[in-house]
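Structures incoming, each one as structure tokens.
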Structure 1
Amino acid sequence: MPTLTARGVASAAAPEHMPPRTWSLTLTLTMLGLFSAWFGPIQVLLGLQAAQLAPDHKEAVLSLVTGLGALVSTLGNPVFGALSDRTSGRFGRRLPWIAGGLTLGTVGLVVLAIADSVALMILGWCLVQGFLNAAYAALNASVTDQVPVDRRGFVSGLIGVAQTAGLVMGAGIAATAGGTRTGYLVLAVLVVVLGIPHVLNARDLRLPDGAPRPSLRHILAGFVPPLRSHPDFGWAWLTRFLVNLGNSTGTLYLLYYLMDAVGMEADAAATGVFILTGIYAVAVFGSTVSGGIWSDRLGRRKPFVIVAALVTGLAALDLALTQNWVGAIVGAVILGIGFGAFTSVDFALVTQVLPSSGDAARDLGIINIASAGAQVLAPVVAAPIVTHLGGYTGLYLMAAAACVLGAVCVTRIRTVD
């Protein structure tokens, strides 16, 4: 995998030394901004905005907006990743996509802030999903560029912490901003402020002279998981898809779950989402970093991912069977422990089964299709289950089953312990 030479040119050798601590810090801060900008809308703002614009069809509008946004993410992630792998120029191959993605993703948040129709809401969220995922693809690839294999569990843990803190921060901003417009604008400022330090400290790699240029064939290859030639990569992809399907299906309707199943008013439910998110964060902080560190020390990935997927499914089962505030709190704790460990160790596992060392961003884009594809499918699956097939009990039972299937898929991976 590429590493940094004395002149900042990518080479084929795997990185042997960790980048400076400031690089890991600014990477984590940038990820914090990204996840805040995703989770604030997903957890609260989009739901409230849908209820304001179409109170009689809020579930359908939320499903439409989030589904189309996730579809844009699914298509954009491997495309931007492939372009990132083969971008040449004095600014490196990842930095242009990081800076450009953060900038245009911020524009999408501003569009959401002024949206007065469902159509404008869709446009804004698609801009956010498309361009913040461009930055995300390049940031993830920079980990494989600059972090040794035996330290990726630790860095993955930092990214997991950023994801959890972004969930808390995004939900907190959404719940306390005093309105959807203010919430979106505060998130836009946050993305810029937290992203600038890493843009100035990216230590990006330049492609050597004569390196392959982007091609349509190379980009299209990013949409086809190489299951036959790299079966472990395929199983890792399926694992991430299933666990994220279970998680996305459950968390997408958490606001409405508190309103319709637990019986809270809209304002109380929004506050409830923030409280549950904070509880979830306390649990996840311990499991995310400790899981990554122990995985590095033991040189094992699969046992951690299997247990984490099963624990995540247990959280969904709790929500299916209890449907009260105490049960929601217990579910938040269990979910934090399970999905926090899964997020950190699964990413480290994925980096060890990538098919191509020279196309890390494209191949990680294929993996990110699993996450984004789960978000696309989640509202499609969730809406009919909630309305016609068992309500929230059926929804969370399905989520638990998806996580269990994901754990089973991990056992089929052969090249990683």
Structure 2
Amino acid sequence: MNIVFVEPAFPQNQRRFVSALAGVGAHVVGVGESPEHELGDDLRGQMAAYYQVGNVTDVHQLDEAVQWAQDRMWIDRLEATIESHQMAAAEVREARGIPGTSLRTTWLCRDKPSMKEALRRAGVPTAASTAADNAGEVRAFAEQVGFPLILKPRSGAGAQGTVRVDSMADLERELGGFGDAASIAVEEFVEGHEGFYDTISVDGNIAHDWATHYYPNVLEAMRHRWISPQFITTNRISDSSFYGEVREMGHRVIQALGITTSATHMEWFYGPKGLRFSEIGCRPPGVGAWDLYSAANDVDVYREWAHAIVHGGPEKPMTRKYAAGIVALRPDKDGSIRGYSGLDDVNGRFGEWIIDAHLPDIGTPTQPVEAGYMANAWVRLRHPDYDTARSMLDDVGRTVHVHAG
């Protein structure tokens, strides 16, 4: 199978997808922004060909690259795993007659108001939402639904650009932060615990799935420096009626949006109103979630994704042997890393369960709190018992301190 893969070199973990595709027998044609001589021998050796463009999100440039590939070989698939690359890939896929996620499905997965409208029609419980083209429409929605509300870009990834407003004064202040945006998504705030449900689907059927929990919810985690936020994937997904409800919701979302063979990443809330769908990306999750799933199941999830695309099904089952999670460790102030404390204590107690850690060198500039879970230091671990794994993550967050100045 010949597969065009968009942007094989950046960010760094894109190389994992190329390696997985090559490892299951695909001939990979890379389309990226880096000069070919900068790719390195390993990456270049895993690709049958490479075409450099100035901007992989430019439909015209991506189309030229795919036409170049089609002039030389039959192209079976065009794959993109980064949120911002999805629409350009879908437009070229459709124009060039290449199988894969349709333009309509990609649009519904990118545009949050359209996504919610389609899912409400399919009976999937979601928060009330609208697409607002001006401040007056936002105010009208606020008067109808009430506060709190969530404001976010219509096609943003994850919590990027997302804000909560609790009053009309908050609303007026935050509207300025969207600048020249022609339209934004406005949603009812859903109270409850937040998590995500990830899948690899084949022909619209779920081949692999994982349920993962945030502690605390993302907006709270991204607002406060003192929090060492974490997310942890459960190995109890088959043992609870709640996860059965999550799985059923995920299946309905995939069917309603017309997703065929693809990775997906779905966010959900569970609270007083029950389970509520939040949003979906028709792509793999970010922040190293697949690394956790691989460690939790003793399976290479990147290879499972590649096997599903190339061979039409999974290669290995998920063992559910471990729960696995990451805890983010924030510097105590902005500046540069000065040192760490508590690492020896944590290694002494949990060393056998630690998967890996990222501890930036002394002198490394700090990143802001809102930059995310992997922006500064972090530790990932696994354990056969979910509750034990979660308590260990809590312990690491309390014990390890990142000193900056």
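Only the coordinates and a few stated rules stand behind these numbers; no lab work does. Computed from a predicted model, the values in this text were never measured in an experiment. Cβ atoms are built from the backbone, for glycine too; each structure is taken alone.
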**Q.** Answer label among 1, 2 for the case where FRET efficiency 1/(1 + (r/R0)^6) of positions 178 and 274 (r between Cβ atoms, R0 = 30 Å, to 0.05), calculated from the coordinates, equals 0.45
**A.** 2
Q) Given that distance in nm of label points 7 Å out along Cα→Cβ at positions 42 and 234, derived from a single structure, equals 2.7, which label among 1, 2 identifies that structure? A) 1
**Q.** Origin of the value 1.36, where Cα Rg over 2.2 N^0.38 Å, for residues 242-369 alone was derived from one of 1, 2
**A.** 2
Q: Could you figure out which one of 1, 2 the value -10000 for helix-only ellipticity at 222 nm (-39500 (n - 2.57) for each DSSP H run of 4 or more, over all residues; to 500) was computed from?
A: 2
(Q) With relative contact order in percent (Cα under 8 Å, 6 or more apart) as the yardstick, tell me which of 1, 2 scores highest. (A) 1
(Q) Of the structures labelled 1, 2, one was used to calculate FRET efficiency 1/(1 + (r/R0)^6) of positions 290 and 378 (r between Cβ atoms, R0 = 35 Å, to 0.05), giving 1.00. Name it. (A) 2
Q | For percent of Cα pairs over 39 Å apart computed as 19, the structure of 1, 2 it came from | A | 2
Q: Check the numbers for mean count of other Cβ atoms within 10 Å over residues 138-145 across 1, 2 and tell me which is largest.
A: 1
